[in-house]
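Next up, some structures in structure tokens.
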Structure 1
Amino acid sequence: MVISAVVAVLVGAPSLKLRGHYLAMATLAFGIIVYIIFNEETSWTGGPDGMPGIPGLSLFGFAFDSVEKYYYLVWVFVFAAFIFTVNLIQSGTGRALRAIHVSEPAASAMGVDISRYKILVFVYSAVLASLAGSLYAHYLNFINPSTFDLFFSIKLVIMIALGGMYNIWGAIIGAVFITFLNYEWLHYFEEFEVIIYGAILLLVTIFLPKGLAGTPEIVKSWFRE
């Protein structure tokens, strides 16, 4: 997580001068570069064959050597990250981030250091992603570059867009929904899976701009009308 935080600072400092879709494309491009390097650097990462033999996770002598134990461990980390993020949003830092989201010029005029807060949230996101990747690697005892290709990054974006980018519950709702579809239904469609993901993203963008987390608000507006 420390290494990911350092990399996030190095990448974020120049990239966060961009805005909107340009920033998204820059981060996706960096992910593609890292994927290519890891895929070609066979002496370090094992290349396409990956890195086998990753030891199972144990804390203070207690080994998480079953699916049930690991399941509860992961949810402990999810709950801790969720509580920390909720408190972060309610803090002065969170208010500054929300102000930047609404209007960068207005936030800057009120004395908010936009670059500093953007890098801060960029680093925080990288740390959480690193934590998730570490848990994933210790669970499977194997990891390779193809697991985190461009399509995986796009799938994460779809999770956020589907769940709702303006609600902290949106990330969890989107992740659960897409994971359920992926393992229960979409694998039957094989090569058409990408088209279905695109259709889901298109429909949500048009009819649910605030994602599934914003559905109660839409229902309330219907009753008011």
Structure 2
Amino acid sequence: MADETSVRRRLLEVQELERRRIASALHANPLQVLIAAALRVDVAAQAIDNPGATAKLDTARVAVHDAVEQLRALLFVLHPPSLDRGGLAVALREIVAQAFEHATVHTSVDVSVEPEPAPGTRGALFQMAREAIANTYHHANATSVQLVARQRDGGVHVRVTDDGNGLASPLTADGLGPGTGGLGFATELAQSAGGWLTVESTPGAGTTVEFWVPD
């Protein structure tokens, strides 16, 4: 059992290192190139006194700025800087804040996890929480969302609760359900880490997603 736990922990660490490597490479090269291109297009749009050319440059400017924002969002999904700088609690608060920044939703984040989980475990928890929150944002139509994280049974337990639509039918064994957007990736990640993920839901009365990963 100890060997199996060590292998799983090492696998999580390798996955997290790879996500961090890819995020670093994207930030150091493609993102910087796009930012520089956006600045050049902005300067060109201001310098040209030709309505037709200006309109075309404006279209290009919007496209480049959109690409910059999309790449930044992808970098956050892969490995947010806050995960290293502030730890799990800061990263989880950031997930919720970004997801519901433009929505009229009451959010509550309560994280008490000390000491900080191992990097691989921390990365897995972040990815699972991100998918649960994204699922809530896109499908629940909730007015209230709560995220609670605690140490429990030699690992970290996270609960995401909303007061939204609930599920019309239970999730299938792989974590997918009609109209829910699915939690398949989070379910697979929890299982591969030696943990578990459950979903409890009542139509019209909200959904609770819980998961636990050993540390």
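The numbers here are math on the coordinates, done by the rules we state, and not lab data. Predicted, not measured: the structure shown is a model, and the values here were computed from it. Cβ atoms are built from the backbone, for glycine too; each structure is taken alone.
The value 16.8 for mean count of other Cβ atoms within 10 Å over residues 79-86 was derived from one model only; which of 1, 2 is it?
On the way: 1: 12.6; 2: 16.8.
So the calculation was done on 2.
Can I ask one more? Taking mean count of other Cβ atoms within 10 Å over residues 63-70 from the coordinates of each of 1, 2, which one would give 11.6?
Working: 1: 11.6; 2: 14.1.
Structure 1 accounts for this read-out.
Can I ask one more? Could you tell me which structure in 1, 2 was used to calculate helix-only ellipticity at 222 nm (-39500 (n - 2.57) for each DSSP H run of 4 or more, over all residues; to 500) as -18500?
Working: 1: -23500; 2: -18500.
Going through each structure in turn, the value belongs to 2.
Something else: Suppose you compute FRET efficiency 1/(1 + (r/R0)^6) of positions 15 and 207 (r between Cβ atoms, R0 = 30 Å, to 0.05) for every structure in 1, 2: which one lands on 0.45? The partial results should precede the final answer.
On the way: 1: 0.45; 2: 0.65.
Structure of origin is 1.
Computing mean projected area of the Cα convex hull in nm², for residues 71-142 alone for each of 1, 2, which one ends up highest?
Details: 1: 5.5; 2: 5.0.
For this comparison of mean projected area of the Cα convex hull in nm², for residues 71-142 alone, the top structure is 1.
To continue, here is another question. On relative contact order in percent (Cα under 8 Å, 6 or more apart), which of the structures labelled 1, 2 is highest?
The structure with the largest value is 1.
Also, quick follow-up: Supply the structure label, taken from 1, 2, corresponding to mean count of other Cβ atoms within 10 Å over residues 55-62 with the calculated value 13.9. Don't jump to the answer; show the numbers that get you there.
Numbers: 1: 9.6; 2: 13.9.
The value was obtained from structure 2.
Okay, next question. Output the label of whichever structure in 1, 2 has the greatest value of Kirkwood radius over Cα pairs in Å. Intermediate results must be reported in sequence, preceding the final value.
Numbers: 1: 19.9; 2: 19.0.
Going through 1, 2 one by one, Kirkwood radius over Cα pairs in Å is largest in 1.
Here's another thing I want to ask about it. Starting from the value 0.15: which structure in 1, 2 was FRET efficiency 1/(1 + (r/R0)^6) of positions 119 and 191 (r between Cβ atoms, R0 = 30 Å, to 0.05) calculated from?
Checking each candidate, the match is 1.
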